[in-house]
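Colleague: Down below are the structures I want you to see.
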Structure I
Amino acid sequence: MIIDVDRVNQLHKETVERWHSEPVTNSYEGIWSIVCRQHSFNFLLWHEEDIARSPNVGDQKIAQVKRAIDGYNQNRNDWIEKIDDWITGYLMEARTSPSLNAPLNTETPGSVIDRLSIMSLRIYHMFEQCQRSDSTDEHIRGVKQKLALCLEQHKDLSKSLRELLASIEAGDKRHKTYRQMKMYNDPTLNPYLYDVELKKAG
């Protein structure tokens, strides 16, 4: 298999647990370092978005958080592409070519790994909610139902990724990196940003 999906899931789970009590670090190598790096931006993004939704945070802090969210989201997407680029390199080294009429999948393996990363965060925080001592029984029941659904979806998504990777390696599906080309952080593509620069120059 190009990438061991069970190992991806284990990495996501272990780092989410560790990063909640320790700094965000990355001691992995090769593809696992890339997967961890991509995952770390989802972790940081998740917690900035929690802050952004707090009614007790002032406008100045919200502005700082919004800029952080934009940066983490850009990095998150950049590192999805790096996962897919690594797969392209792997296939080239293995001299694996798709069959003549092999179709593309609707999303790349990197995008699926990103979804698994987000799901691992959702599962962690759902489980955390189940442990609350200040909540009602009704709340806990509702959270447990959502947690069960998250676990089911995580299992389904993992299975789909295994099947996709196997199809790519067998040449039954084509693989290529889907370039995100986010425009909002690019000062040459975001009209507000380049209008501001033009006014400064004028």
Structure II
Amino acid sequence: MVVFEDGKPRTGDYRRFRIKSVEGANDFASHQEVLRRRFRRAAVAEEGSAEELRWRLPDLVIVDGGKGQVSAAAEVFAELGMEDVPLAGLAKEREELFLPGRLDPILLPPTSGALYLVQRLRDEAHRFAITYHRDLRAKASIRSVFDDLPGVGPKRRQALLRVFGSTKRIRDAPVEQIAAVPGIGPALAGRIKATLEA
């Protein structure tokens, strides 16, 4: 979620939502989950509170997509009693703006400032989402063989690497030498050796 005010990004108000309730790739349901989570906070915030200011209702909500995404968003708005919040969807192919309850999209003139603004919003949302997904993939790829081994947490892993220097040296070491590392012991050393050799 990105936020613009007076045509400029308010990066401090950007939010990332990890999809929790949707299985697989379901764009409509994912949009709905994010919108529910975002706007429920605005609905329950006490008037005048810091929470209300943080999650206040925007002047306009633009979702990434066409008729389907706008319909999905409108369902959530109706569910939350927010039908009066202006809503639109921006479809990338022809830069069409879709509004709830309107059959034909709005085509903004190619040189209009309004078109430029909604394109900037969409591009910024894509940039923000892509950066987030790259970060998630990078974190997932930095895993160790010890991450899935019961009994070896960060402290024991650090102790093993301090003594041996690498996973390869631990694999090449005899079980007795691994067991001699403080906090490891013979049983855990045997499991570590078996896992590294598998």
Structure III
Amino acid sequence: MPDRPNLLFVFADQLRAREIDDPRHPLITPAYDRLRAEGTRCVNAVSNCPVCTPARAMLLTGQYPLANRVTVNDVPLPEDAVTIGSLLKRAGYRTGYIGKWHLDGVPRGKFTPPGPRRHGFDTWRVHNCIHDYLRSAYYADTPELLPVPGYEPEFQADLCCNFLRQQSEDPFCLFLSWGPPHNPYEQVPDWYQRLYPP
């Protein structure tokens, strides 16, 4: 293994392990199956506070909510928090975050400008918190809200693939954070729904 491996974190809101790994709930997941076979899978990971904002803050800081000061939803992660993004950026990594952030307080739809509130992530294709998967939007480096063409998770996966294709001597750390299967559950393209019997 290289001294500075590439890191790709892929996670989704409210996705329980049994929905992917329990044969009684067979989901069609060829990309996940390949990632699982070739990557590292944390089978015993437990969120001490399985609520969106505190869980994300724990993931980025490695600290319990009382230590990182994010104990409930919509509380911003303090700018002085030490995160995996800031540490790896300092170590020469290319850093990126794509998808749902939910770490910048309220209002949920506000722009997070480049700087300390991005906690070390340079590539930024994020909405703080939106659950409109068929008519979504995101921010990059300007306060212009950009529309997401099509189904949000597919578009975010494409953005992730674009990031991974970039050539660089430096290793990377990329977070891909999908909103679904968080409700509203009916916001799924018809062709996905037709894959499974009602």
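Colleague: Figure out for me which of the structures I, II, III the number -7000 belongs to, where helix-only ellipticity at 222 nm (-39500 (n - 2.57) for each DSSP H run of 4 or more, over all residues; to 500) was derived from the coordinates.
Modeller: Numbers: I: -24000; II: -16000; III: -7000.
Computed on structure III.
Colleague: A value of 12.4, 37 was computed for Rg and Dmax of the Cα atoms in Å, for residues 117-172 alone; which of I, II, III is the source structure?
Modeller: Values: I: 15.8, 53; II: 19.1, 60; III: 12.4, 37.
The structure behind it is III.
Colleague: One of I, II, III was used to compute semi-axes √(5λ) of the Cα gyration tensor in Å, and the result was 31, 28, 15. Which label is that?
Modeller: Working: I: 31, 28, 15; II: 51, 19, 16; III: 25, 20, 19.
That value comes from structure I.
Colleague: Output the label of whichever structure in I, II, III has the greatest value of distance in nm of label points 7 Å out along Cα→Cβ at positions 125 and 165. Please report the intermediate quantities before stating the final value.
Modeller: Numbers: I: 2.6; II: 5.3; III: 1.0.
Across I, II, III, distance in nm of label points 7 Å out along Cα→Cβ at positions 125 and 165 peaks for II.
Colleague: Let me ask another. Can you rank I, II, III by relative contact order in percent (Cα under 8 Å, 6 or more apart) and just name the one with the largest value? Could you put the intermediate results ahead of the total?
Modeller: Numbers: I: 28; II: 12; III: 25.
Once relative contact order in percent (Cα under 8 Å, 6 or more apart) is worked out for each structure, I has the highest.
Values in this text are rule-based calculations from the coordinates and carry no lab data. On a predicted model such as this, the values are computed, not experimentally measured, just so you know. Cβ atoms are built from the backbone, for glycine too; each structure is taken alone.
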